[in-house]
Structure I
Amino acid sequence: MIERIELPTYEPDRARDARVRARCHVALEQRRRRQLAPARPAWRGRLEPAIVGVLCSVYLIEVLSRALRLYSF
């Protein structure tokens, strides 16, 4: 016959519960404040990727031109 083992039940620590709850409230408040902060200007959101794209294109063209000169194509 199989013997049943009863496991004890534990109540959560109220002090720890209060600390976790307070940290969660602080995190939620910080997230809310970040969302309410003024966003970047719209032109800046489009300008930065364009600049990076131009710089990458210039770099790629330079790499290809040096490779062509190196192998005399």
Structure II
Amino acid sequence: MTRNLQIEQLIGIISDTLAGAYNLAAVARDAMREGNQNLAIGTLLPLDAQLETAMALHRSVLALHKHSRVATRAGEP
């Protein structure tokens, strides 16, 4: 698997993870609009893990990108 494909797949996972986080936030917002603060806060609890996952994937993408630039300069394929 090429680095470009790895990066593309990781970005796809980031996109899916953030879409899930967005959906949680939208559900929480709707719960607040309906006056249900407990449901809103409970809905947001998994958000921490999703955002941490997205950040870890983001760091991985940047590391792969940096490695590919360094490898190219070093003459690696």
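With helix-only ellipticity at 222 nm (-39500 (n - 2.57) for each DSSP H run of 4 or more, over all residues; to 500) derived from the coordinates and found to be -25500, which of I, II does the value describe? Mind dumping the intermediate values first?
On the way: I: -25500; II: -30000.
Label of the source structure: I.
For structures I, II, which has the highest computed value of mean count of other Cβ atoms within 10 Å over residues 16-23?
Sorting by mean count of other Cβ atoms within 10 Å over residues 16-23 in descending order puts II first.
Hey, mean count of other Cβ atoms within 10 Å over residues 24-31 derived from one of I, II reads 10.0; which structure? All intermediate terms of the calculation are to be shown ahead of the outcome.
Working: I: 10.0; II: 14.9.
Working through the options, I get structure I.
If semi-axes √(5λ) of the Cα gyration tensor in Å computes to 38, 10, 7, which of I, II did it come from? Could you put the intermediate results ahead of the total?
Values: I: 61, 29, 9; II: 38, 10, 7.
Structure of origin is II.
Read-outs: derived from the displayed coordinates by stated rules, not from any lab. Values in this document were obtained by computation on a predicted structure and should not be read as measured data. Cβ atoms are built from the backbone, for glycine too; each structure is taken alone.
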